[in-house]
Every structure is written in C-alpha cells, then in structure tokens.
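Chemist: Before anything else, here is the set of structures, which you'll find just below.
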Structure P
C-alpha cells in the first residue's frame with residue numbers, strides 16, 4: 001500500500017498534532033460552552049492558542065460556532081457529529097491506551113533521557 005502525503009490518514013493524524021486541539025475537544029464533550037468558560041475549564045492555554053485551536057477545529061468540521069443575537073452578544077462552541085465521533089472514537093481509544101501504557105512510555109523515555117530532555 002502506498003501512502004500519499006495528502007491522504008485521509010494524514011488528515012486524521014493531523015488532528016492529534018496540535019497539542020491543544022484534543023484538549024479542547026475533550027473539554028467540549030460535556031456540551032456547548034462559551035469561550036471564556038472553555039478557557040477557564042482547560043487552564044494553562046493562552047487566549048491566542050485557544051483562538052487558533054477553535055478556528056482550526058471549526059474549519060475541520062469538528063466544532064461548530066453558534067452566535068446568538070443577544071445583548072451582549074453570545075457565542076458558544078460545540079462538537080459537531082463528526083467531532084463527537086472523533087472524541088468518542090480515536091480520542092477515547094488513545095485515552096484508554098495511555099491509561100494502560102502511559103507509565104511504560106514515561107519509563108522508556110526516562111531510561112533514554114534521564115535528564116528529562
């Protein structure tokens with residue numbers, strides 16, 4: 001089998017390459033949230049990085065941005081059906097794998113790089 005650089009597999013694996021994207025998806029698994037609440041729930045993410053992540057996830061079809069004509073204006077972010085399938089499928093499977101083998105990963109890294117690099 002030949003893998004083309006722009007194939008569907010690359011598109012799927014790119015979803016894991018941005019550090020905060022899976023975290024944002026996991027934070028929205030419980031339901032729609034406003035940006036400020038999302039940032040508070042995640043913790044440690046800058047405004048700029050959260051904005052980039054939200055834009056990237058909306059563009060990829062995993063999130064939807066809902067605007068409400070209220071005073072003051074309100075915007076919520078929510079998982080789409082595609083985003084929910086990703087969170088409940090590959091992300092869930094990876095989470096289960098890390099729960100089972102995460103200590104082995106850390107130990108292997110520590111053996112190779114005892115100084116933590």
Structure Q
C-alpha cells in the first residue's frame with residue numbers, strides 16, 4: 001500500500017475537516033493501491049494540512065457515484081455534474097480517519113517540489 005498527495009481547494013479541505021465532505025471526487029483512479037491521502041490545501045494556504053485513511057474507492061458512472069455519495073459529497077449536484085460533464089466514469093475516494101496536522105507542512109517535507117495538478121504518489 002502507498003500514499004498519494006492531492007491538491008484540494010481550501011473550502012473543500014475545511015468541509016473535509018468538519019466531516020461534511022467525506023468523499024474526494026476525481027476523474028481518473030490512481031493505478032496503485034493506496035491506503036492514505038495526504039491533503040495539500042491550495043492557495044492561499046499552500047501547505048499540507050492533513051492526512052486521511054482511504055476507507056473505500058468507488059468507481060462507476062457519474063450517476064452511480066452520486067447516488068452512493070450524495071449525502072456526504074460536500075458539494076452540490078450542480079458542481080458535481082459540471083465536474084463530470086462529458087465523462088462516463090467517476091471516481092470517489094471515501095475518507096476514513098482524518099488526522100489534521102498541528103502545524104501545516106511544506107510540500108518539500110514529502111519530497112514534492114510543486115503542487116500536483118491531479119495527484120502524486122509519496
């Protein structure tokens with residue numbers, strides 16, 4: 001098992017920390033089997049702020065994924081539909097236990113020099 005680092009908008013990061021967003025949506029599933037997601041909060045924070053256990057990974061049509069995740073998606077159906085517009089596949093990473101770092105860390109602490117557009121294995 002391994003970890004991946006994801007760039008996530010600060011608004012969504014806050015909802016993850018509050019527990020109102022329990023899923024992270026992506027257009028492509030990573031190839032490696034991951035057990036943790038390292039959460040990098042994008043501008044203006046620009047720091048690694050937490051790590052989360054990956055409880056489960058769901059993959060299917062956008063409609064199937066929305067049905068499974070909507071209660072704790074942390075985003076609106078309109079936002080979800082726009083994100084997956086023209087796509088036939090959707091991926092949702094379900095968060096388990098989340099550990100918020102007392103002190104945010106720079107990307108360099110994880111051997112990463114630039115914020116990933118999608119994700120990077122660490």
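No value in this document is a laboratory result; all are computed from the given coordinates. All values derive from a computational prediction rather than experimental measurement. Cβ atoms are built from the backbone, for glycine too; each structure is taken alone.
Chemist: Check the numbers for relative contact order in percent (Cα under 8 Å, 6 or more apart) across P, Q and tell me which is largest.
Modeler: Q
Chemist: Kindly point out which one of P, Q the value 2, 11, 23, 24, 22, 12, 5, 1 was derived from, the read-out being P(r) over Cα pairs in 5 Å bins from 0, in percent.
Modeler: Going label by label, the one that fits is Q.
Chemist: Of the structures labelled P, Q, one was used to calculate helix-only ellipticity at 222 nm (-39500 (n - 2.57) for each DSSP H run of 4 or more, over all residues; to 500), giving -5500. Name it.
Modeler: Label of the originating structure: Q.
Chemist: One of P, Q was used to calculate mean count of other Cβ atoms within 10 Å over residues 39-46, giving 13.2; which?
Modeler: P
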